[in-house]
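Just so you know, all these numbers are worked out from the coordinates, no wet-lab data involved. What you are looking at is a predicted structure, and each value in this text was computed from that prediction instead of being measured. Cβ atoms are built from the backbone, for glycine too; each structure is taken alone.
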Structure I
Amino acid sequence: MAPDGHSVVIETSRADWEANRFRSDLWLYRDTETGSLAPLTQSGHDKSPEWSPDGQWIAFLSDRESAGETQKDTAEKKEKAEQVYVIRFRGGEAFPVTRGEEEVHAFAWAADSRTVYYATRTPWSKEQKEAYKKEWQDVVQFREEERGDIIRRVRVSDALNCASGMTPKPCESETGVTPVCPTPFRVKQLEASPDGRRLAMLTQSRSKRWESFAEWGIYLVDAAGGEPRPLVRPQAFLDDLRWAPDSRHIFFSFTNGSVEGPYQDTQPRIYCADTHGALNRWAARFQGAPASYAPSLESGLIAVGRLGTEAQIYSQSTAAAEFMRQPGWPGTYERLSTAAHSTRLAFVYSSLEKPAEVYLAENVNGLTHARRITAFNRILTERDLPQGKPYRWTADDGVEVEGMLIYPPGKFGGRHLRMLTLIHGGPEDLDGNWFKADWYYWGSLAAAQGWLVFEPNYRGSIGYGDQFALGIVPEIVSKPGRDVLEGVEALAKEGIADPDRLAIGGYSYGGYLTNWLLTQTSRFKAAVTGAGAVEHAVNWGNDDTTLDDAYFLGGRPWEAKQRFNDEAALWQMNKVKTPTHIVVAPEDIRVYAGESYLLERALHDQGVPTKLLIFPEEGHELDKNPWHGKIKVREELKWLDQWMPKID
């Protein structure tokens, strides 16, 4: 949202099939009499837009080609470093305000809109780089070569003069740049206070791995520079930093950890700290999971709350006040954004039968009258989309569990359908009443291909209270696995699912559960799995979020040896009979790629039909080449149909 509430900058991502990559572009909506939406940038490399406080400029990150740089120059570089660019609100050419070989990790506008703060890794001189290259060649020092960041500020006018030719070229990377402060950590986010006096920075580990809390925290530094002062350094991996309008309070959120005691993996939290470090938790009595949030002129906080399969918008005037749900449409609200000087708010909304678009509301009380301001996914509204509904069953210990059922088009409420159980990852996530269509969320696509899709929100999922989320400890796969199987049995017993035509699949933690369940039952006729572990010790050593697996299992491998073994599918691979399709990303450090190779070897060795697809240069997110995600789902659907053909 623009500060005055009359414009919205929107970032879109779409596949570029010819270039084998995803495009990221910015669009500008202006609230005129007719409303206008037009491209703001078209390089395909632009993301993370931020309005200047005066509403005249928009800054963003980009690794686009610089002026005068040819495609050949770019192709010869292994990877261009992302820099901060600025463009006028009313259009024109974007120009870089930062330069150099180091990528910008975070940036923020100063309150006067004349300066941009930014953080990069502390740069080395030419002599330092040459000396290091001479001594180490291409050898990587796993921890020793990491170094902290430096925060600097740059005058936008100097960058503009350089771009317009008013400054002799080539403009040096230090033109108009002033150091603010160094930090031994990597800066994840920067936020300047509205009154211009302070800069808040959220730090994380230099490697971006979640190994310890020593490098994570919130620090304050005087806007003119000086020594950073620690404000919050909890046992948590913090996220999403926002100043309150009064410049005396800072909101932040997190999912993994605790700010008031030992580490926990409960549901997400939102806290507010004053500039002396005193903390207040917001939405503390909310049974569900707070998601995206924003400070508001109308109330202290506006946030999306995920409760069961619905994600609605809530407001709260003070930390002690009620977290109140606002009237809205059934479905899922996300990507919430408020205006600094207006009651307006923008958000993305979708439901199973309404593809995601951006909406604009006059205030938090007017959500049902919000205007749709984009039509990016209009073609999907011309299709016969699947319908769905929540489904509930009772676990063996009496706990009620919920999930989503997505029916094939024209078969809503049908019975004796072939069913794919598609398990979400996380586990701190859930499936709900939303429209998503990509390689990870492909339940609607499977339904459109004739499958009844069952998406279980097993123990460990968010949106059902902290106790439910913690129900996974210390049975990381066996407890949620029972929840899933009991849901499948209930659907078969009720005659909704055909008990002889069942399939299963999942990715990431969904792959963990899929791999485990294949050792617990032979009733699934086919399986599709990806990025899922079959044991936990080696995966613990590779995982960039290493604390969560140890927490779920009750300790590190040498502290909980029996549990690591008891919850490992590897030791029961001799029980697997289900034909299994596997996908893996070789650069994955979230789930060790070797786990998928190990699964394939175990199945192949026993003569179980299996197929393994390897996506080169991809990490856990499969976000490098859109063909990989498309081929993944295409082949998974083929595999399921091969072992369980559709019956008309």
Structure II
Amino acid sequence: MERIAYLSLTFFLLMSLIPGSADADDAASAPSSIKENGSSLYQIDPKFAHSNDYEKIVGFELTVELQEPGLLGGQMPISALMVARGDHPAEAFAFDYSGGIPRYVGSAQELVTFTDSELGVMFFKNSYPVSFNGGTVTVRFEGDKALFNTGTNVLTAYGVYGSFMVTDVAWILGEPEESYPDSEEPYQPIETVRYDDIPTVENGSQFNYVDIEVPAIGEGPFPVVMWIHGGGWTSLSRKSAFVSDTLNYLVSKGYAIVYAEYTLSVDHGNGFIEGSFPQNIHDLKAAVRFIRANAEAYNLDTSFIVAMGESAGGHLSMLLGTTNGNPDYEDLSMGNAEYSSDIQAMVSYFGPTYTDGLFAYALLGSEHYENAELIEAASPYVQLTEHAPSLFLTHGENDQLVSIEQSRIMEAKAKELLGEDRVTSMYFAHGPHASKSVFDAAAVMEAVETFITSNYSNHKSNAPLNLNNEPYMHGLGDGLFGPDKPISRAEMAVILSRILAEEVALIDIRSYDDVKADHWAAAAIAKVSALGLMNGNPDGTFRPEQSVTRAEMAKLAVRLRASTASPGAGFKDTIGNPAETEIRAAQGAGYIQGYPDGTFRPEQELMRAEMVVILNRVLGREQSIGEFHSPWKDVADDHWAARDIAAASMINVNNTNE
């Protein structure tokens, strides 16, 4: 009993954490440089003290008095003063609490937040620890960029938790070479469509629900990231995420997010905890089967599903993948038994991999936390085999809740069984648990997106293609090829149908309002639609005579046969494009190239010559056919695409085509 009491106390303590050189001015600035614009809201103007050189200011020291401490949820002490560049009202510093944890959604871009709580690293991207002690303190910030320019020439300080009085400021001057950008978002957010509170099990529990978010732009179907929330297996919900910006970033790259619920362990008091394993993994596998069964309704490409989560959610993401195909981990009576619950990649943010000790107490419950068989059954490290999907791990060395060794032992075993090329890890020397500033930063979100996109591309590389040398291109008649003529969507469908080896039963598949049964390309359009290569439009049309764009061709190249190569860097004019993920994947595989000015021109019409060059790269066809003389009247021997055109149509040297 003593051990149970000790573990109980430690566990609840753990859960409580979840929810050129420059010099400061010697003289204080004039009082008029600080203006109170409301309760705990201050505008701080550097021009009173530095009217001529305020653009050299790189930092500040504020004299601050905490007048009333703040509380989170009415009971958890946290006081925090946020500082942002520019003039902002109080409502610009908003938080969203719908996910059970505070998520900053304000329009005022955080520069720095001074806080007296360890929770600061979880809620703010740039938190600085301060001990307010109920008196007057000096808080300091110094960077290497200019804080001000002609467009942004004030600071706003606001007490987001607690009430503050800002009484003085001293400015820190330097020799900055650049200023802060007006927006530091590493991506361009896009509009999305959400489907909330979808039951995944008929007559299921409160934990058998998902929310689905898909891009509002782009054709789809969209590959899936299944988000599994943290909370020590005992708290929070599918609407919770410390790395919320990363999820938004992935949506902007063309992924759908499925936010999954799962059964939580229950604290009944007096040291008795009812464990949630294995029901929680049953719930998640049922959710995977449900979204596969309903993929078309939500425009999802469920041939590729990534399980991704933080802390306890990271553990469940890995357990989901390491038990692919294992019937002991799913309850098929929960529905959609004819569909697979397998996932294709695993992403874990600081998740436990071996669930003994406190982890077993929270996951397995107080009656089973010493059960060695259950501990091993619930541990991804033990369940990992050479058949598991690729793995991404990120962790901080200063994690006091889940030791970084949990990820390191998993990484070592995964590299041995899966191969080093299928395991990616990012570790941070001073990273604490669930630090937003560490794990929701641009470097990590870009690395995660690269990992997911590479695996998606690799997954799609297994498309069944006809790789023999049968011709797939024809001329236009009269000895003309038409290299500079745009390709229509109907023509593209016909060409794709020629190279696709897979046969499709053309029954009970989607039809289009503008493609009748007697349309010359109807069968080809039906085939490529059934295989998910080309899609229609929300209004029920296919638009067969509309030209294929360069962006659309990049998407088709990736869907046909992508590569394990890392995604390319992209192009100047494709950032934020709905097809950016596929464009980068096609670029990394060597299928597409841009223009000398660094652009790709994604919405430009695709020409017949361009198409055959790209398709030949996808199919691996040789550009050279030996001694060569072009028979096409409009394709000279030295035309830049002459040999690719010949390889696509298999023209003999003395042959004349249609």
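Here are some notes:
- Label whose coordinates, when helix-only ellipticity at 222 nm (-39500 (n - 2.57) for each DSSP H run of 4 or more, over all residues; to 500) is calculated, return -5000 (choices I, II): I
- Source structure (of I, II) for percent of Cα pairs over 46 Å apart, computed value 31: II
- Computed 1.8 for distance in nm of label points 7 Å out along Cα→Cβ at positions 109 and 437 - originating structure among I, II: II
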